[in-house]
Structure 1
């Protein structure tokens, strides 16, 4: 029954609108107009679909790829609103999202929330095969990286008697 109603709506729409399309050739547009810019069902029935066709934009695509390749990595803020911060380029070269846990004591942290030696977890995860500029508190002693896919962990400690390095690539997660 629905098909009959839809078919009737299509015929009615075509009867009232076919004069607009008398100069159009049957079939798809010829090159270079091969990119579908917009589709629409003007009467809400999929039996009538209009397509606006355009040219494939190669140059802007190349420019976009160049911009993405040269753009600075996204910033992951794990500073917890602390004003004394440091930034490091952190790279995760594998699959799975990474949960980043910060620890502010050199004797190690526990998972017990609210304790003085508990981890402070970053709000967002780091994606697979991603590099980010991570902003964090200067008082962090080490990070624990947890891969949500493989469930592997890795610790990254601040070097003794030296500042944090400018970059770090995870090895085991």
Structure 2
């Protein structure tokens, strides 16, 4: 369960914040992905996933819940992903179902995880599970898009956050 302390910690981007006009953000993300050549590119959130899809940016895994800024969205078309995983994940938690679906999707690649509940904290799961050097991208509300390169420091920080969450 998400604590107040962890909630305030998560307000600070865990990686590089990319902000500005949409075209500039897309170009920066495209350039970073090209330069980094990550093993996996994981997009967390409906807005980020849609941006990547619209601009044909590489994404190996998309994690969505068909909700954006608390507004229900028309379900995304699933036919462009090879593997589709479904998970239940309560708001403010990382449920086993969410953890398992993200794990399987990262391993499979070309996958989408459709979450019944909330996908936000599954960004932590993606950072914990994606191969070193992978990129996890998520939206930072009212700020921009965060690009996180998975490395030992990030992984240690993420596990510290996850382990600080009360179970239940």
Structure 3
């Protein structure tokens, strides 16, 4: 049990350190163009109401929330990420948005009450979660009964997975 807790903590710390280093240049990296297109497509497919409450779990620099901000005018856009530095970038990117709730924490213990969000998205972050089952259960918990989860991630064979994490 202790080994598993240590492994999970090590995964979190590695992800935090990596994204703290990448924060200022993340939006310019080679993979980001692809990620942005997927997030924009998800925002279109969500087709949220103007007053929707939406969570981006593992929001990174806020690109997915930014795509949603063009559609959600009176609702709440919320995001969380394990890296303080990427949350700072997201705050700058979304500084003019009227109702924004950003948190620095992992996705295994979400700070919102049950049935709070209309929709939850998680793009290219799920593979970083030490306990994906717990994160998924938390996302389900904060979704309203008719809410929808949009999950997109990379699935890579083991030799490539470790360097990307």
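Only the coordinates and a few stated rules stand behind these numbers; no lab work does. Owing to the predicted nature of the structure, the values given are computational and were not obtained by experimental measurement.
Can you spot which of 1, 2, 3 the value -13500 was calculated from, given it is helix-only ellipticity at 222 nm (-39500 (n - 2.57) for each DSSP H run of 4 or more, over all residues; to 500)?
3
Quick check on the output: 19, 54, 26, 0 is P(r) over Cα pairs in 10 Å bins from 0, in percent, for residues 50-129 alone, derived from one of 1, 2, 3. Which one produced it?
Structure 2 accounts for this read-out.
Compute Cα Rg over 2.2 N^0.38 Å, for residues 106-145 alone for each of 1, 2, 3 and report the one that scores greatest.
Biggest value here belongs to 1.
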